[in-house]
Structure I
Amino acid sequence: MSAKRVVRVRRTQAERTAETRAALVAAAIGVVHRLGYGAATTALIADEAGITRGAILHHFGTRAELMAEVIRSVFDQEVQDYDALIRELRIGRRVSDWVELCWRILSRPSGLAVLEILLASRSDPELAARLEPIQHEVEHNALAGVLARFPGGEETALARMRLIVWAIRGLALGDMLTPDAGGLAPSVALLRSWLRAAEDAGVSLFAPPPQEPGKPT
């Protein structure tokens with residue numbers, strides 16, 4: 001029997017670059033999630049990725065640029081994961097469904113790492129400058145997805161979207177800090193039940209709120 005010949009396909013430079021960048025992003029998520037943003041040095045991230053520290057400087061220039069890429073990459077992955085989760089759970093047509101969907105996505109290590117990075121930008125001008133345009137782009141694209149599913153006024157849809165996203169992010173942060181065995185999952189379920197009850201009562205959660213008597217339109 002003749003020996004089979006193994007043919008190795010040589011990767012292109014673009015493929016090698018993409019793999020290195022992806023490895024650094026994944027390593028940054030892991031280190032930030034475990035140790036926090038302040039402790040996530042480029043040296044630790046490079047060690048986590050099995051790559052030299054010089055590779056970070058070559059591909060991203062600064063730690064702030066790497067963290068900005070983490071935000072963008074996590075969002076791009078989350079878009080795909082939301083679609084997959086909607087198909088798996090067969091939910092998503094009701095606003096209340098998005099409490100569960102957001103909890104499953106935003107409470108993961110990647111979601112918590114993003115939250116750490118966003119909080120760090122408050123005291124890091126370079127990081128804030130890198131994140132501002134990305135955050136604007138992320139929110140703009142997310143809002144477009146919301147309007148595609150729940151047509152209505154853009155301003156009101158943005159307010160409702162932010163309410164759910166930041167409520168879940170706050171609950172996810174609290175879940176890390178709460179020593180209870182069950183964590184904040186019951187609180188997430190309660191929030192979803194409240195929104196579902198409002199929907200069942202005929203309240204349109206993506207329509208402008210009713211005008212209060214005596215207030216100008």
Structure II
Amino acid sequence: MNIMLFGAPGAGKGTQAKYIIEKYGIPQISTGDMLRAAVSAGTPMGLEAKACMESGKLVSDEIIVGIIKDRLLMEDCKKGFILDGFPRTLAQAEALEKLMTEMKISLDKVISLNVPDELIVGRVIGRRVCKSCGGSFHVKFNPSKKEGICDFCGKTLVQRKDDNAETVEKRLSEYHAQTAPLFDFYKERGIMEEIDGTKDIKEITQDIFKILG
């Protein structure tokens with residue numbers, strides 16, 4: 001089962017990914033995590049990415065797609081995976097589609113979490129994340145059982161430096177300009193499924209499970 005979670009920053013993709021992982025036992029693939037891992041491991045693509053970052057350049061789509069290929073070839077992806085945070089542009093979507101065709105795999109579902117911008121700002125400001133396992137919580141809508149402690153691994157939760165109103169509004173603007181057009185890209189391929197992301201977290205999870213079966 002190969003899934004992509006789609007939606008604006010703060011729509012709840014990270015939260016739902018954890019529940020999908022628990023139920024289906026497939027890994028979440030985040031480009032940020034992959035970049036850090038590839039750089040740390042010193043892979044050929046990781047070294048290229050490190051050189052870009054150290055020179056102040058953006059890591060190219062070609063390098064990112066190469067890192068994704070390396071990740072998808074790993075043993076834990078054989079049963080499937082959850083893509084989160086990639087692709088962000090039409091060019092990346094086309095490159096990913098080409099890569100998957102070459103690997104003889106494809107996306108089964110793209111799940112879009114639809115949430116209005118004004119709700120997202122409030123959600124992101126109250127978000128708390130676990131730097132250890134990636135668990136995502138909210139002080140109001142999805143608090144951890146013990147304040148400041150991750151339910152999944154017991155480590156300390158933190159607020160990201162960029163989880164503030166000004167940064168969120170900028171990220172939303174970038175999302176609408178660059179990433180939102182991908183909705184039609186995947187809709188045309190017949191794999192886009194829309195979810196009302198304003199519902200209670202457990203209701204959203206159940207809606208996703210109904211789609212995935």
Structure III
Amino acid sequence: MKLYITPGSPYARMARIVVLEKGLERRVEMITAKTRTVDSPYYGINPSGRVPYLVRDDGVGMEDSALICDYLDRLDGKPKFALPRGDEGWEARRLEALARSLMDGLSVWLREILRPENERSPGVIRHEADRAQRLADAWERDIGRPPMRGALNMAQITLACALGIEARNPGFLWRPRHPGLCDWYERIAAGPSFKATAPGIPTRTAG
């Protein structure tokens with residue numbers, strides 16, 4: 001299979017972490033896609049131009065990080081990140097959605113500051129910066145919830161990848177006033193799969 005990624009994408013990082021956690025390195029080829037470029041050859045593979053994008057063994061392509069992560073997790077018939085049943089499962093889904101909300105807003109903010117300075121929207125930047133701080137406050141309250149303390153799951157992976165955006169956006173100052181979140185993140189970020197996919201770490205490329 002081929003997994004198209006960009007090194008700086010937190011969404012692609014989620015899929016890369018699942019590949020490592022599931023031991024799929026020999027089965028999934030990582031390919032760095034050229035995105036946001038006029039007439040990139042990648043658009044012939046994935047018309048939306050987004051990452052991650054997984055081309056399965058049967059040649060069918062799949063987009064969306066949550067879908068790809070779930071597919072990769074179930075390849076061996078032994079899902080590691082499947083949601084539990086009942087109230088515990090709903091709580092895990094709630095927290096995963098909260099983490100995705102943080103990631104989505106931060107991604108909008110990051111794209112805005114990567115524009116030429118004269119094309120940036122101060123209003124968008126302010127809106128997303130404020131949203132990020134509110135969500136960091138919410139996570140300081142929720143980080144002690146059982147799904148965030150147990151075995152690695154998609155809520156944890158999503159939140160850690162969102163917080164890791166600080167490496168690319170120096171304006172995202174989530175650490176002050178959030179000691180519980182800082183302690184949690186440092187433990188998660190020390191894991192091998194997170195260290196191997198940290199922003200700035202080169203990825204294997206092909207074709």
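Rule-based calculations on the coordinates, nothing more; no lab input. Keep in mind it's a predicted model, so treat the numbers as computed, not measured.
Side notes on the structure shown:
- Structure (I, II, III) behind the derived value 13.5 of Kirkwood radius over Cα pairs in Å, for residues 130-193 alone: I
- Structures I, II, III were shown, and Rg and Dmax of the Cα atoms in Å at 16.9, 46 was computed from II.
- Read-out helix-only ellipticity at 222 nm (-39500 (n - 2.57) for each DSSP H run of 4 or more, over all residues; to 500), computed value -13500, structure in I, II, III: II
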